[in-house]
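Following are the structures in question.
FYI, it's all coordinate maths here, none of it is from the lab. Please read these numbers as outputs of a predicted model, since none were measured by experiment.
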Structure P
Amino acid sequence: MGCSEGSRQAKDLPVLEKREYFRWPEGKRAAISLTFDDARHTQVTNGIPLLDEYDTKATFYVSLGNLEERIDAWKAAAAGGHEIGSHTLTHPCSGNFSFIGYDRALEDYTLDAMRSELVESNATIERLLDVRVVSFAYPCGQKYVGRGRNLKSYVPLVAEHFLSGRGWMDEWANDPAFCDMAQLMAMELDGKDFEQAKQVIDRTLANGGWLVFCGHEIADDGRQTTRMATLRALCEYARDPANGIWLDTVEAITRHIHKQRSGAAG
């Protein structure tokens, strides 16, 4: 399913003069998006059935090798309303990471090489799953190519090709009246119990923000793992109307923010 680049660009949105000018739909107090990286196999075996139990849609930024190994399951996830986003073609990060070969080191990338990564990743996902890709997550949360005096940000490329770009290991939620859609802040969900997650949720509710959680594996416990018990409790809490939370995909919330901020400028 194709689309024009213009329909999925993270255009420079107006910033609202006051935070209180922004409104979440249906009187909600804040928003949460659940996002997961790399198309880990436990996401389709454990995570998606749990999310579906609560009629909760998440955003999955997929790595293509893992995607193709479980292609039927990912087709079903996409058909069921979960969002599929891009995580580049080859997951380039700093060459300082031992799991990154020098051929995938951002220090040796160029903007042209990264543009090719983004375009080819989108085309491959769209061909395999028949979806439109509008959301991106920076591998390792890193947003540069090159090194030293030749270092350049590839955030403008992400803004050109996607409605949003999500970071990693940030420390706060997003202010929907102000945030840069090409540099959304995301907080780690892996390894946390629900009480730890709820502290962040409560702070987001107090500020009317948009909390983007990020995880990897989904299981009872383990390295880089969002705990099943935490995910279940989070879904139950966010689905309780008394708590005033809009729980939805990155794309859905991004489009609402676009509408609110573009409308305010009109």
Structure Q
Amino acid sequence: MALLNMLLLTGLAVLAGLTMTCVLCLDRRQLRRTIGEYDHRLRDVAPYLGAAALFFLTKRLTHDYSVKLSHALDWDITAELYAVEGEFVAHLQAIVPRSTLEFFSVMYMFGFPFLLVTAPILYFALSSQRHLKELLIAYVFNYAIGAICYTLFIAYGPRNHLSTVDGLMYSFYPQTQDMTAAVSANTDVFPSLHTSLAVVVLLFAWRSRRAYPRWFPIASFVAASVVFSTMYLGIHWLLDVVAGIVLGVGSVYAAERIVARAEGDADRVSVPGERDEGIASDASD
């Protein structure tokens, strides 16, 4: 029941954030055109949606096997992570006021799925589906690399390894632990996918800033809060976050080239501002 309540609360929070963002970023003409071209746009992006759906279904079905394989390999890198960065997370918790706990817990639990859901909805509303295609591939790339790392490496977060670090969110909001446990193991730490995916959404928000000038500051604020929350709440090490940033940037780079090859324009050389100018025309539709 606790898990069901958390899922319902998360869904409502994401829906509220999505609605407010659409009100701020989309106009009536764009909405009407999106509705009118719904079938065409859906057909255009269908192969990418299908590939993403197949990947995530496979990942879900093989999750338990991946966890068993990870423990069989028994490559625990927790001590190595601690040896490199030491008590950074403990010091971070010590200097950040506890009055911010509720805010960062909300960002971690609700801000993260808000970013993942809102970005593809906004890009579907553009007449060109290029950004949506690249975003979906970047999502898949992140989770694929993350799944490989989580299988190869056992790593426990600071809250599970250091007595000086508190699992703040789980201590004050224990019901959130049911939801996080349902989607990942407590050894799924390196790299931080919360960080990498937040970076992905942020980079796409930057690239589409002419089409959606209000989306970029929203995504920037939420993404930065999500990344910081992963450390402040004692869930990830600083090294997890650094690795997540690298993964996020790399996945956007890879997704752009994968989609270019799939769309038959792999040899096209982008010039500065080319993409933004193309997107800007969508915003004026």
Structure R
Amino acid sequence: MMNPDIRLLALDLDNTLLNSKKIISEENKRMLVQCEKAGIHVVTASGRFFHSQIDFTDQLNPEVQNNWHVCNGGAGIYTGHSLLWRENCFAADVFQVLLKQIRRTSLFYFVDTVSMVYYENASTETASRTAKQVLKKPYVQRAAHIENIDHPVRIIFYCRNEEEVTAARLIHTNGAVSYDGGDKIVEIAPKSLNKAQALAKVCAHYDVSFKQVVAIGDDENDLQLLKTAGIGIAMPNSSNVLIKNADIIGPCDCDHDGVAEIIKRYILPR
């Protein structure tokens, strides 16, 4: 029997629904279909860029594809291939202070506007391997005057090593907060921006309360999501901060159908 109080399942992507090879397993896909059949809305809530996240939701069944999904760490909501909503950009003065600090370092960074991603550096010498892959995407462009772009919602660093992670985490000002995105990724966002505040709009759309939500994640940028949901579940491969704040620790990691096993054990038990 299904837990009758659960009406929405919110899933992080990387190292949660996706395995370490960035693949959604067939068993995970199968169990998401079972959730939808049981009347549970399945949505993703990721820090990935809008266009990147679509590549993964397109792999799911049509019902899930057309649900409302949280993208860009909570800065956007989309359905299918259509962006429905975006907000929570940096205050202009906060953005300028952050840029000034970043320009004192050699860190390679991107500025996210939800619909596009920009970078400033003319040289890619200091870009990590992951950053160089991002540079190939059609929605990524160089901006010679990045301080003038409209609607900046996040600054993202794909770091080469732990020293760069530490340097990126030192960049701060009032009105902004930094997150560990895992895989040597550091995000800086407005303090008002997180996955939970965007998911509140998704819940309102489906007439679901947060008490009826199960959220599953693995890293610091999932913290507010897990704390706000009725049941917050951390993957066993999660960061320490998430494990300490989760209601439940999942039985299997992302490489062993972890989401599917959580669904079987806690959401759709026989």
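Highest-scoring entry among P, Q, R, by mean projected area of the Cα convex hull in nm², for residues 143-254 alone, is R. Determine which structure produced the value -10000 for helix-only ellipticity at 222 nm (-39500 (n - 2.57) for each DSSP H run of 4 or more, over all residues; to 500), calculated from the coordinates; the candidates are P, Q, R. The value was obtained from structure P.
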